[in-house]
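Visitor: The next part holds the structures, each set out as structure tokens.
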Structure P
């Protein structure tokens, strides 16, 4: 279902027709704020199979960083080269990474990339439309981007000696519903749950915490089947506990 369909069902479900322009076009007049808030809440709290995804990034020779949009947490990182060989990188803390490679990456001999670290990209003072990766003396590595708030940095070293594909596994936010025709997993596969989550967000605006808890109980009962699917997927093929 599209955002327009979700919006229509949301106002019919809650009776808040003031949140759309009219009951013919159902144009947004505040409803989308609560729908998006509900989606973000679901993305953060629903532990389901569709929470995880993979992002592939082409890295040129000498590359040592990238930025990943809309990711909640990075779980694993792999690299593959033109020969089709894929290997898993070792995760280290940013302190360990910097201790191992303290120099400007442009001065480090390229080689087979071995380690990676997620990186907080926030700097003070914050500069609109600019993402700062790192600074080494007079050299600053920056990326211009209008939407710089929703990125997580990923630094990997040593710099790659050959072109590679970086494969980032993690939990990602679903695509934002931004236009009437846009859709994502929640709107396509679990529209009812999304409407419930939007209703929960609306209930918060009433400052009715008892009502919020009631919405959450209803949402969790609907989510339970999806979470059971994840457990079944993860446990399939195992016949005994480790240890």
Structure Q
């Protein structure tokens, strides 16, 4: 059994109009970083920091989100490869750092997941770092991005399809594979996406691929990269002015 996506002209006009109306510095930054590949750097410290960020989801506009932002903006950032490599107990170290920064909601699972992932990176001689640098240097393709995202999904404990793509997008390495989060789910519903999408259903990798295929085809027809649509949706949600015109001119 096979299902084919069909994109109408009105769908194309609608998504183009939406992105045009929500063009902002964050969208420009996404284009500069993920599409034009400017100012990308991959090293152990950046991998560690990004992995931790993706393990710590927050509710939009919450006090916790503000605390997370402050924590990750601290300079110098404490949780470096050099610091962790000599730590006697990484799980304990992460837990104490989170406590000290008021991020107690994460102390049950995040330290355990982080420690497992860090030890795995060390035991595999940081093979992931090599893969990410290779990805950074090569021309991005839909197939290569999906393969790498699925690899990250399997590699990191506490990750799923969404977190794996958030990780790669944050590093500036993807333009086709995007995190399908609550903002994207709500947008798809307003867009009259023909498939009912939920966070629970997206836990199935095949379903995630299927929905992503539809988003990628829509963007390809509209000559828009999925990562740009994602940035526009994030901005529209944060600014509280997200609208979709059902009858674009």
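Visitor: One of P, Q was used to compute log10 I(q)/I(0) by the Debye sum over Cα atoms at q = 0.09, 0.13, 0.14 Å⁻¹, and the answer was -0.54, -0.94, -1.01. Which one was it?
Guide: On the way: P: -0.54, -0.94, -1.01; Q: -0.42, -0.86, -0.99.
Going through each structure in turn, the value belongs to P.
Visitor: Comparing P, Q, where is distance in nm of label points 7 Å out along Cα→Cβ at positions 16 and 112 highest?
Guide: Values: P: 5.6; Q: 5.1.
Result for distance in nm of label points 7 Å out along Cα→Cβ at positions 16 and 112 over P, Q: largest is P.
Visitor: Of structures P, Q, which gives 2.0 when distance in nm of label points 7 Å out along Cα→Cβ at positions 160 and 216 is computed from the coordinates?
Guide: Q
Visitor: The value -18000 for helix-only ellipticity at 222 nm (-39500 (n - 2.57) for each DSSP H run of 4 or more, over all residues; to 500) was derived from one model only; which of P, Q is it? Don't jump to the answer; show the numbers that get you there.
Guide: Working: P: -10500; Q: -18000.
Structure Q accounts for this read-out.
Computed from the coordinates by the stated procedures, all read-outs in this text should not be read as laboratory data. All values reported here derive from a predicted model rather than from experimental measurement. Cβ atoms are built from the backbone, for glycine too; each structure is taken alone.
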